[in-house]
Structure P
Amino acid sequence: MLCSIIDYWGKLKGSVHPEDAPVFERFREHGFDLEYPPPAYIGDILNAPVIILDNNGGFNAKMTPAEFPDPRSHDEYRSALAAPRPLNPSSRTVSPYYLARNYTPLLTSGQAALVNGVAYRSINGRSNRVVELTKVLPSARFHQDWLRHAVRPLVESGERFLVIHRWTRWNAATDVFRGRPGSVFSTAPVSKDLTRHELEAAETFLRERRGAVSRSE
């Protein structure tokens, strides 16, 4: 079920999921910044008809600390993970990164949510041991299983549309969607923004979905 990802991250007390803590103890030198709560997902992941896949949370030495000026902001971020809602531009814990994307209106309207394959923040995917940890972190494996077992049935039934923008951190979990209806793969997965093809595919799905709802009323 989609809500399993909410239950999973509801166990977060600090900035590292308890299942990941032993792994980070073994890999003490790595390129992830673990000082701030991780952006496992952005937006209303339970109800958004479009799900956008991204790699992992980003870290900026100036911007990220400004998003978490005090301990209360950490608590607010964890609360948002436990009770996801459409992206609120006025929330002080919202990264400017997610407010500057070409898909931001989909996040704020509740029509889309974004999920990172790996929740934790790094400067980029080439940072020390990011690729290695992607393969062994329990939370990353959970996200992959969630995609296969919770999201895939909804995509196949036409209830959700999957935008596979960046798939590196998802390992082989996205392979089952190749050539299948209900999803679109990016032709520019290094881009911060969605391609026109991805946006048009998502908008077509939303338009057809609205039409189907109207006809049923």
Structure Q
Amino acid sequence: MKTLVASNVRKVTISTGAAIFDFDRTLIHSGSLFPILVELVGWPRASQAWLGAGARAASAPNAHRSEVFRNSLLALTAGKTEANLVTAAERAFVGVRWRESMLAAYLNHLGAGHKITVASGGLACCVRRLLELKGLAVDAVLATEMEVVGGVLTGRIAGRACVGMEKARRARLWLKGITAEVWGYGNLPADRAMLALAEFPVSVSAFGVRAAQ
């Protein structure tokens, strides 16, 4: 069985257990949203929206900058359908760079018979499709859902974005009833609350993989 390369991460053995993986900058090297939006509306419009979102976020209070940026950018989806988003994700798939150490960890948990979920701030329908295209089967995807009215996206999030404490809340609900060991994989500081749920939290960054502190 393939084992995660970092020596300070406990080896996974056959047992009951669960693993939670972040998606953007964990399973894959970068974010998934912008490349998908480029495929959805084209580079000029997407890049202009990115700059506009950045300007709006810069003038917002620090605690809300990420939210303002995300909501502004997601307004690009208004008038589209989930099928349009899935098609855009399929076109963006060719440019996705998967992190080999995390694919190894995924196979490790899969081989051990563990329950596996992906918890992501990315768009749910897109994350599901990217996982399918890569051939990664999971027990659940916890991600950001978009509001749909009359079969058309409004450009607004349905409920709350699956980030920070909201991601941790959803992960905690998914883990309810699981009494075995839990592994968590994410990046800091964004996934600190989610990683706190795991007995074996693993921090992933451009500098490598290590046990989260």
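Rule-based calculations on the coordinates, nothing more; no lab input. The structure displayed is predicted, hence computed values, not measured ones. Cβ atoms are built from the backbone, for glycine too; each structure is taken alone.
Of note:
- Among candidates P, Q, the computation of distance in nm of label points 7 Å out along Cα→Cβ at positions 21 and 157 that gave 2.3 used structure Q.
- Which entry (P, Q) yields the derived value 2.6 for distance in nm of label points 7 Å out along Cα→Cβ at positions 173 and 189: Q
- Origin of the derived value 5, 18, 16, 17, 19, 15, 10, 1 (P(r) over Cα pairs in 5 Å bins from 0, in percent, for residues 61-100 alone; candidates P, Q): Q
- Winner on mean count of other Cβ atoms within 10 Å over residues 117-124 once structures P, Q are ranked, highest first: Q
- Given -12000 for helix-only ellipticity at 222 nm (-39500 (n - 2.57) for each DSSP H run of 4 or more, over all residues; to 500), calculated: source structure among P, Q: Q
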